[in-house]
Structure P
């Protein structure tokens, strides 16, 4: 007779959950979308839109103006990010959300620079909000194309191949020139949608076994759930600390990426080059960063699988501290332009490491049944940093360039040193977190 405290073995007739089959075409298509959206992030956010703003308002006001526009767009996505995560957790599938956000981004990107300053600024805000929302939906699809054992490697491949999209973005500018920016933005929009289509067609989701209604009551429920999750941080060890740390390092890194073109042009002009030559140097320097970002994505993905996301991210943040110190010195002390090529190469390696490590890191802290919601929080803090980063940059450059009347490159160099302090703070905040795999409850696994 069996002990009454021991459950009898399950009969052979009990159905077992079929393992999730991951096809090569799905992995390739998911990775290809990373390439597609990088064309937008490099071509619009990091390069040509900031140069268009500089053309419109001048070198002295460009940093402040661009910072304000970017911060506004990120404030919007910050507010709606948790709601979008809750919607995808309730919906039968996440893919329709990714398709809708991509199409919206592409449509408004194609209209940039075709009207006045304020109309174009509004179009940029809408396009950037849609792009950022798409990133949230895309990141939440990583479990559909990977396993716990290869998640770092697949994510790293996505990062590495994704940065090849930056070659497309810079290459479009080198081919068409930077004089006709409306044509540039339209070409970027076309490349984005064409390369995104395979992801829409070939990534097959397992789907939500328990979809729920998406209505106005969901807005209240998702807001209260987000607040409750943050308050119950002890239930998810390391979650809140990771999110706070992520604010600081993404704040600094995203900001320096977005202003790199302006910084390069000002350094180039201070060495005696004209405006057009400065913009050409900005493209070439960003190209060198991209080359090393591709290699870095593969390397850091391997590091993440071998040593874990925590150790890998620590290595990456130390690298970024050195990068920010060197980049600030170039502007402050007027070092030669070739020094910026070395810094850009190191920054490219560091970029691949950030995204290859922190996406798997977040998944280690995330219960499987709440991936959409938790990636909403993940996206929310990234968006918060993308609000505060441009504001910090705009304020610093306003005080140093417009008030103190320092040379633009010197004021920007001081701004980079301010951002360095944020990377140091993030490193300190993240140290107590463990990245060991969690044992989730049935509810958190979605088994009941």
Structure Q
């Protein structure tokens, strides 16, 4: 009997539309080898290998199906995961028995077949097959199957990363990120952390009225020390549900980083925090691009002018191409309605982008200026303002949570709702 541990229990996996897929935790650094019988399945596995959630996995694709796998492992060790395509012949079980004789302990097997038969499925499970996918399959089916092998039902959920960036400098992306994170933590009661990635000029510490002695710089410059306990010591607690990994906002050193500089920090945060909001500065470096592409959800903040329109479209096009199996990034308009400033109307902006903004935040200099100078969030100084509601709605869209966890209004809430409805 093959010594694989069964991780899933579904007999079939329907091909999901990009964006409709529930949260899938990324796979760790594992080796995956696929033995396909058709070019179609090989192409699907190749597409899956390019998904951001398999970025750390090393995927190798060969043709020949089970026969080629049996022959290959007679003289070489088996990888962490083997994907086998079977054409539904009656000897599939006999082939698996042969494979078991040359397979290393702990290797997990995923079988792709065309036979939708419960008896066959039970026999596959009895032999220790981890998952059985019924063709035709899509890339997201392969991604989900591989990733699920390394997460158990009783394991702590892997945190969701939300990346927020500006289409142009000065559009208020950091302010939006901080207020959305506040809504996620306060109104949705979801433990969250804000990671300020603008190490030289970050404003998260100011916005949350925090002045921590340590922060994200201590982690990124000490990669060998990064673990959950170390990151916990660097976090500054803002509220019961919100913590901050602050930027130093000093110029005593140059913050040049490699593409993978923040990977260990993000992985550690994922393992200990349900929601991580990345405040990504407006720059186009290797690590910034990687942080955007590898995030679970993305929010682009733009002002309604031509440069922002161009940059937003470029970002959306690139991210959609790089993340074909994910929900399309969201965008919001900020600083809408600046007096005497020519603007692109929200409808025209949306038409050019071919997507509606998740919010159109009005230009409110008194409101935002007061909040910034006081080190407060908009919800703290104007709980019933329409902008506060916009941040909550954006938080709900990004997290997939449709309702707040606690009532936010007074006893007059039903009357106010009726008045809104009448309008």
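See the values below:
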quantity: Structure (P, Q) behind the derived value 0.40 of FRET efficiency 1/(1 + (r/R0)^6) of positions 82 and 282 (r between Cβ atoms, R0 = 41 Å, to 0.05); calculated: Q
quantity: Entry that produces 17 once relative contact order in percent (Cα under 8 Å, 6 or more apart) is calculated, selected from P, Q; calculated: Q
quantity: When Cα Rg over 2.2 N^0.38 Å is computed for each of P, Q, the largest belongs to; calculated: Q
quantity: Among P, Q, which structure scores highest (criterion: distance in nm of label points 7 Å out along Cα→Cβ at positions 354 and 386); calculated: Q
quantity: Label whose coordinates, when mean count of other Cβ atoms within 10 Å over residues 66-73 is calculated, return 18.4 (choices P, Q); calculated: Q
quantity: Given -25500 for helix-only ellipticity at 222 nm (-39500 (n - 2.57) for each DSSP H run of 4 or more, over all residues; to 500), calculated: source structure among P, Q; calculated: P
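Read the figures in this text as sums done on the coordinates, not as results from a lab. On a predicted model such as this, the values are computed, not experimentally measured, just so you know. Cβ atoms are built from the backbone, for glycine too; each structure is taken alone.
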